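Multiple structures are listed underneath, in structure tokens.
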Structure 1
Amino acid sequence: MKPDSVATGLKKSLLHLVDERGIAPILILDEAQHLSDTFFIDLSAFLNFAFDSRDLLTLWLVGLPPLARHLRMQQHAPLAMRIVHYLHLEPLYREAFSAMIDHAFKAAGATQNILADSARELLFRTSRGLRRVAAHLLHRALYEAHERNQNFIDDHAMEAAIEQSPVGQVVLA
């Protein structure tokens, strides 16, 4: 299938969703820092072709800081001009980090605290307030606690999670 026919088919599908079904499509491309220059150039051309008269699609490019640097390159200026909003998530400070953890456990259905204060502090220091790192380490710590037949995460479970995680090793280095 030729790229032009893919773009034409996609535009027709988007028009159908918007005009006939009343759906406002959202396309989320995660890990977008790994997308190639060719992809970004083709994406810019598609957006110009598909959206001259109106917006048919909300597109989120989600990625690590190299994505923003990549989009600032001159060859990607046409695409960068179409970006309505940039958002960079800074690491959380201690209080916000703790509130995030509490919220996550509550949203998951926890009715009591299952993370020891000292394990929470270790998680904060190791993750440096970075949400993605914290989520990964917390998931591993939950697994460790389960393997130890514990219904809470103590220092030992958190330390084991950090030691076994490639993310923990990178952060500790």
Structure 2
Amino acid sequence: MSKVCPQCGNENPSAATFCMCCGILLNSELPKCPKCKEGYTEAADFCLHCGYAITDKAKKEQKIARSKNERELAKEVQVLKNELLEERETKNELGNKFATLKKLQIKLNAKHKVAEETINKLGTKQRKEIENQKQMLLKWDYIVFYVIAIIFLGILILVISGVL
């Protein structure tokens, strides 16, 4: 029965005390990883099984890599925060513009009501003439209002979809 070297995997005669390839004591066990308790070779910086940093050099390298990753993540988080703030500001601005549109619509409705009351006080011929003018103005008021509303909704959709 031959002895397999725990360091290099070489097969040695059963009477051998040391490995013929690497010279390691064949009866000795490999050092154990503190994290996963699996054996590792003396030359290893990291555990082959779990990636744990075994040597101080490896631990420093891991720490440097983590701090670089943390800095990169912090930058990405800051960029995302800024984008979110900009998006909120845009949504607030759009909300304010929508509220202004609502106020304008209320004012228009009030003006039309006053005009209607005034028309009711006039004669028939004057009423028809004013009614025609009113209908024309009303159409333009609503066209302007709907165009503004459509533009607003288009901008809102672009903001929500992330285009703006």
Structure 3
Amino acid sequence: MTAITRTPADPSAVLAIARAWTGTPYLHQSSVQGVGCDCLGLARGIWRALHGNEPWEVPPYSRDWGEAGRREVLAEAARAALIEVSLDAAGPGSLILFRMAPGVPAKHCGFLGASVIRPTLIHAYDRSGVVEEAFTPAWSRRAAFAFKFPATACAVPPNPVEVL
């Protein structure tokens, strides 16, 4: 059996798209540049800019969906469509999934900015909208998974996320 190697998207293209979303207000479950989005909506918007249609329809989800169970729903969906890398291998343009508290599933995501000396995080945050801010030690401690967007979309399996 031959392993399929997927090429990551150009990190500068991912970052340019993410930065174009800065200033978009926070709006739970939305993904419309300049109008409103949440952290998942930002990632969905970047997918659409790179590849067109999203691989699946995202089911409705509550603000506290990550506290409802132990399943790593966000990571499962990301694994099905993106390229998983170790946190050490994550670089500019990588999508990072965060655990907002110890022992709970990852439920927040954002993109690493380009600076190695002073890394940044581009993400949508309640009451702030899409911002680029310092990737602080507090964010680093919460990082749980890292992914790169693929250069080309490929066939993805059926939606791994039935209900969030």
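Please treat every number below as a calculation from the coordinates, not as lab data. Predicted model, so just to flag it, every value in this text is computed and none were measured. Cβ atoms are built from the backbone, for glycine too; each structure is taken alone.
Taking -6500 as the value of helix-only ellipticity at 222 nm (-39500 (n - 2.57) for each DSSP H run of 4 or more, over all residues; to 500) derived from one of the structures shown (1, 2, 3), identify that structure. Answer for the origin of the read-out: 3.
Have a look at 1, 2, 3 and say which one yields 0.95 for FRET efficiency 1/(1 + (r/R0)^6) of positions 7 and 71 (r between Cβ atoms, R0 = 35 Å, to 0.05), as calculated. Structure of origin is 1. Each of structures 1, 2, 3 was scored by distance in nm of label points 7 Å out along Cα→Cβ at positions 55 and 95; the highest score is held by 2. For the read-out distance in nm of label points 7 Å out along Cα→Cβ at positions 39 and 151, a value of 4.5 was computed from one structure; give its label from 1, 2, 3. Answer for the origin of the read-out: 1.
Source structure of the calculated read-out (Rg and Dmax of the Cα atoms in Å, 14.8, 49) within 1, 2, 3: 3.
Suppose you compute relative contact order in percent (Cα under 8 Å, 6 or more apart) for every structure in 1, 2, 3: which one lands on 31? Value 31 for relative contact order in percent (Cα under 8 Å, 6 or more apart) corresponds to 3 out of 1, 2, 3.
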